[in-house]
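Undergrad: Take a look at the structures listed below.
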Structure P
Amino acid sequence: MSGWVHFNKAWSRNKLYDIKYHYQNAAVSAHGTHISSQFALRPEVLARERLLNARVWFFSMFFGEGSAGAEALIRAKQAMLRKDQPGYRLSRDLLTMAAHPVDTVGFGLTRLLQPSALISGVRMQAIVEAAPDPESRITLGDQRDRLGMPRVRVNWRLGRLVQRTFDRTFALLADELQRTGVGRVTLDPPIEGQPWPASLEGTWHHMGTTRMHDSPRHGVVDRNCRVHGIGNLYVAGSSVFPTVGANFPTITIAALALRLSDHLARTLDDTARAAGVAPAEATPALSEEEGLALRKLALAAPEGEPT
């Protein structure tokens, strides 16, 4: 479920909540830093409606959007940025773009210059939290890769609560846009109880499989990221998140890693003291410059934009 947004005139050129302008448009910036915004329901609304987390934004439909030429142009750009695309062949996309010159050029120019005349409309998009499901799991398959290692088999299950969250989040936002005079929304048919639409896709941040919980019956690691039952094995990453949420996890992962490093340093100091060794001898301290460099490195992971 999504919908077409019909803005009132005063809001028709506002780009702050439109993902096509996030991070790359000078009109959406603060003191030289490009920014973006998203919509989210208040916690009390989520509780009342019994919904999962979700983030929603506008999505301008450019000329040629979704066409073979536009998709080939996007893949070519990703190749120029040296992004991994297994099986990618530039020659194939060049032929596709040559076969669809109007869509290719039109989409590229709209993307570059953003003339309002070549924007056919605005839709809504959302990222919805996938509810934890014990039947969702990763196992080893029978096939092996080129190194002889077993390939993984992913069984990812999305239930009706995820569908209902899509439906109600869009509906509630549509009501709010109309109530506040921003515009009206023509919603698509609900998806709850229906087959998942072909346009559904996952994001680039895989989470879960080593879930954090105080009990080994419900999780793999404890609150300090230590694997239950193993004294010196720790996991730091988005795989330990109890739930996946609905937004970029990179800064949270960096904070989690820094928190774990502090915990390990304290643990080593306590062990050294118990053994009668001065902590400074057991764990040489980083200089202030080294610590700052490590933190900058941890926070320097760019999110990137898929298109």
Structure Q
Amino acid sequence: MKKAFFFIVIISIFSNALYAQKTMKLWTGDLPFSNGTIGEEEVTDRGHVKNVQDPEIIVYLPEKEKATGAAVVICPGGGYGILAIKHEGHDIARWLNEFGVAGIVLKYRLPTSDNITDKSEVAMTDAQRAVRMVRGHAGEWGVMPDKIGIMGFSAGGHLASTVGTHFDYGFSDSKDPIQKISCRPDFMILMYPVISMSEDFMHFGSMKNLIGDDLSKEQMLRFSNEKQVTAETPPTFLVHSTDDKSVPVANSIKFYEALIKNGISAELHIFNSGGHGFGLGRKDGTSHNLWPENCKAWMMDVVIGK
């Protein structure tokens, strides 16, 4: 019995050692869009995170002999009220590592926290900062600065597509060296994403948490990311299910159409079933489970092989 337990412990240690992990705080000093008070972060019985107080990135680097130079900042979903950080964060980073891509899990602040001074801007600012940080540490982590993407699930897909359509190329006059770096992602991977604030197919919970009950026309335009696509928007891979009852498939379709209209390389996979929130896939044998291989092939073609 003792030998079996020892063997299990050794296997567990070896398995964890395959993934080089480090955690880094996003900000030093005062947090932007914070009133300075510190609350208590919460973890639910399902492992979801609520009330994030000190945003950070958790870095998973692939084995050096596998490394391709690509990296992905991962934004877990949760309706801008929680972070489903295990199956839409850490599990995704480990999957990316399997084929040589660095996975950077972003634990971003949520607009539902009481200490946030601008609910609509805080998550976007944290995600932009994460992209800047990966680019700033590219040499140290074996990452190519022109192969840094962003990936998001559900409301995290809204966040990722917001960064992909509301980026800047850095602030040269900033005293913070990280803020001098571009936050434009080189590609996007959007999983059953919230995209629009249009009444026709918005996800009401995400909209309410991000903006509040009163959505102005200006805010609707600003955060309806299908309306913000330009010729500078990065290449994008999208996945959605027709039977998604939470976030209508029209979100991905409209974003894809906007990308094509602007001449952006894009690939859209719509599966007959899968529902919402399936992460790497469900154990039900349906076709949505194919998306990881589809995505890997797209990355090899558009990102890694370029």
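Taken together, the values in this text are just the output of simple stated rules run on the coordinates, not laboratory data. Nothing here was measured: the structure is a model prediction, and the numbers come from that model. Cβ atoms are built from the backbone, for glycine too; each structure is taken alone.
Undergrad: Determine which structure produced the value 0.75 for FRET efficiency 1/(1 + (r/R0)^6) of positions 145 and 161 (r between Cβ atoms, R0 = 41 Å, to 0.05), calculated from the coordinates; the candidates are P, Q.
TA: For FRET efficiency 1/(1 + (r/R0)^6) of positions 145 and 161 (r between Cβ atoms, R0 = 41 Å, to 0.05), the value 0.75 is produced by structure P.
Undergrad: Work out which structure the value 23.7, 76 belongs to, where Rg and Dmax of the Cα atoms in Å was derived from one of P, Q.
TA: P
Undergrad: Comparing Rg/Rh (Cα atoms, Kirkwood Rh), for residues 113-264 alone across P, Q, which structure shows the greatest value?
TA: Going through P, Q one by one, Rg/Rh (Cα atoms, Kirkwood Rh), for residues 113-264 alone peaks for structure P.
Undergrad: Can you spot which of P, Q the value -0.50, -0.61, -1.13, -1.13 was calculated from, given it is log10 I(q)/I(0) by the Debye sum over Cα atoms at q = 0.09, 0.10, 0.19, 0.20 Å⁻¹, for residues 65-200 alone?
TA: Working through the options, I get structure P.
Undergrad: While we're looking at this one, here's another question. On relative contact order in percent (Cα under 8 Å, 6 or more apart), which of the structures labelled P, Q is highest?
TA: Result for relative contact order in percent (Cα under 8 Å, 6 or more apart) over P, Q: largest is P.
Undergrad: Let me ask another. Taking distance in nm of label points 7 Å out along Cα→Cβ at positions 81 and 273 for each of P, Q, which is largest?
TA: P
Undergrad: For structures P, Q, which has the highest computed value of FRET efficiency 1/(1 + (r/R0)^6) of positions 89 and 169 (r between Cβ atoms, R0 = 41 Å, to 0.05)?
TA: Q
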